[in-house]
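Just below sit the structures, each encoded as structure tokens.
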Structure P
Amino acid sequence: MRLYHPAAFDFTTTVPSYWKASADPLGRATQSLEGAHTADVAVIGGGYAGLHAALQLTQTHGLSVCVLEAGDIGWGASGRNGGFCCPGSSKLSYGQMIKRFGLEETRRFYTAQRAAVDFVGEFLNANDIDADRAGHGELQLAHKETAIRDLKEEQSFLRDTFGAEATFLSREELAARGNDSEAFHAGLQSDITFGLHPLKYVRGLARTAIDAGVTVYSNSEVTDWATETGLHTLKTSNGQVTAKTVLVASNGYTDETLPQALGGRLLPALTRIIVTRPISDNELKAQGWTRTDPSYDTRNLLHYFRLLPDNRFMFGGRGGTDASPEGMKAIQCTLRANFDSFFPRLAHVETEYSWGGLVCMTSTRLPFAGPIDGMDNVFGAFGWHGNGVAMASYAANRLADVMAGTVQHQDALPAMMRSLPGRFVLPSLRVQYLKAAYLGYGAADRWR
């Protein structure tokens, strides 16, 4: 079952992204699955989560693992996102988490988010993966004067609750440091987060996994799933894999009928990115934006953006529910108009790349990494809410230890990540819910 136009799920298409144009080839042969095979573990999805789980299961636990990727490696969100290695992965506020899970588990979740960013950085270093790391910390920007108070309150909350320091920056301080835009009234700078080239990361991860003994099949979409005598058989158009254990790590591209236990639990949402031509130093100085820190604004329908190492500007945003080529073009036009309003002295700079994709949300507004209820030896890792670079990598690595039976689930991950999200009420109306939410968010962003 798919919620959007078929174009969003055409795994044979080439993603026209800047990342695709600027990354080295995978450098390892990956074939489409043919014939019948067996493995200890089968993984659906060859992105950050699927590959990190596979690597840990093979390298640490000595299991045979087969990864089935519907497109080329990095075709999905792992190869087309904005490259923010940052905390996140939840749309539930810390205050709401404290009420639902308690202060201790909320602190544990916050610590896990920081650990996730460190995990990716250490992995890149340990495996000599050049993923174009850039920026130091993350900058949240007040899109209205009324949001200045929110930033100051968040600064105090982070300090008092987690002992974390963030730096408040006035409009004048932003301009002085190289973040000048009249669209923003203040900022809050964190001490964690860095930017990276997402496709270079996932291809480097795939190379590491393949070299460690993981079997990776590309262009191998799972089309059928049968379970008999405790074994799961996953079928593609030309082959099948039988395994005792399965991990579903396909996030917003998951076919909810495979398995049906996931039906109605996920809500894919569209996001879109543009990347400009390289911008000269003089042009950047004229705008007053010269820093490479990953940045985003305080809107509910937020924009996320950063200056890339080659002085291109990457600018992304959420919104829209039409994934047809025409619908995605309309989102691109809106996105470019927003870029021009934020950075008017760069309005003459041409857009050279534009592409979109799907993030994945859940009914609980929380990520999930754990066993899928009602299915023996079937696990899931999904629902990163548009911030999966760090948490998908870290959580899947931790989940692999649970799958191997060496670590208890409650010891591996915080409570808010361990419960399978419930089904949306009337799940066939999920896109309609999203349209209504976007209308409400848009009004709030304009008037609050």
Structure Q
Amino acid sequence: MKIIVIGGTAAGLSAASKIKREHKDWDVSVYERSGFTSYGSCGLPYYVQGIIEKPEDLMHLTVKDLEEKRGIKTKIRHEVIKLDHKNKKIVVKDLEKGEEFEDHYDEIVLATGASASFPPIKGIDTGEVYTLRQVEDGIKIRKKAESSSSAVILGGGYIGLEMAEGLKGQGLDIHLVDRNEGFFKAYEKDHSEKVREVLEKEGIHLHMGVDTEEILSEEGKFKAVKGKDGSLIEGDFLMAALGARPNTSLGEENGVELGAGKAYRVNKKMQTNVEGIWACGDCATSTNIITGEETYIPLAPTANKQGRVCGVNLSGGDQEFKGVLASQIVKIFDLFIAATGFHYEEAKELGYDVEKVTVEQPSKAGYFPGGVRLAMTLIFEKGSGRILGCEMSGDESINGRVNTVAAAITLDATLEDLKNMDFLYTPATAPVYDIMIIAARQGLKKI
């Protein structure tokens, strides 16, 4: 059996590794168009900042590791430019030599990821506009930062905020531009307003509510972002962080259906509608755990889990990917903000009869030094008290707390269930009554 996997990062290598573990005699080949495999793309902002010294430090497995330790034939800087599923073959371009060749397969896995998304802004395809998706992108941005004194970041989402910190850490003067008046508009203000506060405290110049009209450049070099209000925001280079779009051209040309987010529509086994074509990771759809509806959530944990499920089933096993809650966390200087499940307005728009409660509580016992104030919002269904979502802000301790709520949502737990959970306690890590219990108690008063 010959298996080809297109994409040599999270999803693709999870699938390839599982297939090879189950069938050591199968021929498994991976094609990756970048020069790196098995890397942690979420660590790229920290590489740009200099916290991670070398790009190779982001890699878990090298080509040599994959071939010698796992028996997976791996080619980097090789781009699959054509898929001919009828004849079970691909056309590959060696990006270093410029040569093209064919390869054949019995089954194929599309783990082609996603690319930076660009809205139709005049001039955005000219001049020095940087994005962050691959290791090479991080290398280019860090090199540019080392010879610059300022940068403009277009987009105030997760990547834009992480890059504001990363580039500020390199000593640059940072201008952050976003068309929205505030950050994380789906969040309650108890959390989102803290983002503005910490950015202003760290000296980030905020240009909120600025709708970009044009990217100005001169002789190929970025000059400024021009707002529709006439404002000009200048810098040495532009970093665009405006979302991602799934890479689906290969499958589309072979009849693979698209679903939410214009990603490959897959079932819970990671099969597409075309027999013999599988898909997983940032190019594939997921299922919302609460509603059971199709969704598109391009996140690293999802990609890794989907890849493994794909590998299990392609190998002859029987496993389903249960879905996602869009659980996300971001670090913005000394502030952490996270969410799982539905936001309040989102749940209302979906027709749920919902209520919410926001509470604050110290991260440690009140008398123990080093604690910070945490804020938690619980979103829940009236009557039943079923937990539908959670938002938190504070320090790194919110990670475990939001994970706990994610587990509760997955198991259809209620506020009563959460209130009665037996959580760990020691003054150095939590108060006697954890913020989760306090939030659940307050919520029970409103159901």
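All of the numbers you see were taken from the coordinates with simple rules; none came from a lab. As the structure is a computational prediction, the values presented were derived from the model and not from experiment. Cβ atoms are built from the backbone, for glycine too; each structure is taken alone.
For distance in nm of label points 7 Å out along Cα→Cβ at positions 130 and 274, which of P, Q scores largest? Walk me through the numbers before you get to the answer.
On the way: P: 3.1; Q: 3.7.
Biggest value here belongs to Q.
Ranked on Kirkwood radius over Cα pairs in Å, for residues 178-265 alone, which label among P, Q comes first with the largest value?
Numbers: P: 17.2; Q: 16.3.
The maximum falls on structure P.
The value 2.0 for distance in nm of label points 7 Å out along Cα→Cβ at positions 42 and 394 was derived from one model only; which of P, Q is it?
The read-out comes from structure Q.
I have 25 for relative contact order in percent (Cα under 8 Å, 6 or more apart), calculated from one of the structures P, Q. Which structure is it?
P
Please compute distance in nm of label points 7 Å out along Cα→Cβ at positions 106 and 162 for structures P, Q and give me the label with the greatest value.
Once distance in nm of label points 7 Å out along Cα→Cβ at positions 106 and 162 is worked out for each structure, Q has the highest.
Here Rg and Dmax of the Cα atoms in Å, for residues 2-201 alone was calculated and came to 20.5, 64; which of the structures P, Q was it taken from?
Answer by label: P.
With percent of Cα pairs over 43 Å apart as the yardstick, tell me which of P, Q scores highest.
Q
For the read-out helix-only ellipticity at 222 nm (-39500 (n - 2.57) for each DSSP H run of 4 or more, over all residues; to 500), a value of -7500 was computed from one structure; give its label from P, Q.
Checking each candidate, the match is Q.
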